[in-house]
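The following blocks contain the structures, represented as structure tokens.
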Structure 1
Amino acid sequence: MDSEFDSPKRRVYGRRLGRPLKGARMAALETLLPSLSVSPETLKGKIDLPTLFGRPYEDYRLEIGFGDGEHLAALMERFPGTGFLGAEPYINGMSSLLKIVAERGHENIRVLMDDALFLVQALPDECLSTIYILNPDPWPKTRHHKRRIVNAENLDEFARVLNPGGRLVLATDVDELAGWMVAQTSVHPAFHWTARSKKDWETPPAEWIETRFARKGQAAGRRQTFLVFEKVMRGSERGLIFP
């Protein structure tokens, strides 16, 4: 039995620190993380987002596992009227994002350097317009599939915090994982896959920011698959009501 996964406390695997930090990235981590991080005390109850950000925003979006933060930082700059939440358990990725925040002076961001589900579970119902999960760990071994972030249990939580009509935006360059995410999400009663043809899952969302990770995959001959699901509206023509 995988006791770490079965524990309700944390589901983060592997090393949380890669290359040693120094210079601007270490400085950004030390100076900004305390003020921008969602505190353990805040996670114990339901988060009031305007209070968390110190002001209300037009809408709120979450990126789970933001890597080096390129996509999230670009969205923050493009949509200054949106409050962004980012969850990334790895120190190197968090320091990279915070370095960008320090350089550009972004204020519309709050972060969690831990398991993203801690943050999702603390969010109030129907508070997000979009959740991004871009190139998550594919966990290719069958015995590790239970670790994949897109699964029935987590989809319940994503559906709870998304507004009716809100989007779950998924991307991967692993074909088997793309099939898994389609299979898991398409059967969930809260979600409707927006694709109507092959072109739809080959075309990135309008706000897509190409990252170094994506370019590296393309250079290696891998293709990105983009999957956009919408939370079913209550009383929609599909006849589904959730929750």
Structure 2
Amino acid sequence: MKQALITGASRGIGAATAEALGAAGYRVWLHYRSREDAAQEVARRIVSAGGPEPLRISFDVADRAQAQDAVRRLLDEQGPLDAVVLNAGITRNGLFALTDDASWDEVIGTNLGGFFAVARPVVKSMVRQRRGRIVLMSSVAAQRGNPGQVAYAATKGAMVAAARSLSLELAPRGITVNVVSPGLIDTEMLEGAPVKELLSLVPVGRVGRPAEVAHVVRYLCSDEAAYVTGQVLSVNGGMWME
């Protein structure tokens, strides 16, 4: 049975991705930091839909030692992963000039530091197996910018650059690395955003659904995507970008 780790899987795009991969037959390693009840509900929905019982795991991706120890232990106990979806992330919106050190470090440490902490032990395992799918979650904010999200956009842009370089390292070993870049998606990230104003930039004319992003992730994790690597797939309703 294939196994997939999804970070930040208790809500939003992460939860939808866990359900999509569970429906595809993956045994999901359902990661969360503190929302145990929400993670249990996602696991219940996966099983109710006929998927394998998920493995629920809790750690803080921003705590490098904790995250790496947890992932290494699980790899030793549960066997190798076939896919990892690096979805966990936060934003602390505010004008750059008013951003304090703690907010900047929190966003960088969670979004970019979390990628490093989780991906490194997974990559080492995948290299030994000579197979694997790695999907990083970016954002339209990294491609067209967004006022008040300098730190967030910086981390999401860095994910794109990291994925492209990592894809070149891992392609000869049968491992693909790709990025999914959502636009306006109906998640908690939209709380407080000027949605009506932003919808004028979306030709489709509506906010996207988490499942619509999850379907793209599921494809990138599949055998059918073996020849797709180093790519950024936008799920944004046609939102224009320079």
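Taken together, the values in this text are just the output of simple stated rules run on the coordinates, not laboratory data. The model shown is predicted, which means the values in this text are computed figures rather than measured ones. Cβ atoms are built from the backbone, for glycine too; each structure is taken alone.
Computing FRET efficiency 1/(1 + (r/R0)^6) of positions 76 and 148 (r between Cβ atoms, R0 = 35 Å, to 0.05) gives 0.25 for which of 1, 2? Numbers along the way, then the final one.
Values: 1: 0.85; 2: 0.25.
That value comes from structure 2.
Have a look at 1, 2 and say which one yields 0.85 for FRET efficiency 1/(1 + (r/R0)^6) of positions 100 and 228 (r between Cβ atoms, R0 = 35 Å, to 0.05), as calculated. Before the final figure, lay out each step's value.
On the way: 1: 0.85; 2: 0.30.
It must be structure 1, since only it matches.
For which of the structures 1, 2 does the calculation of Kirkwood radius over Cα pairs in Å, for residues 108-163 alone return 12.2?
Numbers: 1: 12.6; 2: 12.2.
Answer by label: 2.
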Can you tell which of 1, 2 yields 9.1 when mean projected area of the Cα convex hull in nm², for residues 36-155 alone is derived from it? 2
Supply the structure label, taken from 1, 2, corresponding to helix-only ellipticity at 222 nm (-39500 (n - 2.57) for each DSSP H run of 4 or more, over all residues; to 500) with the calculated value -13500. 2
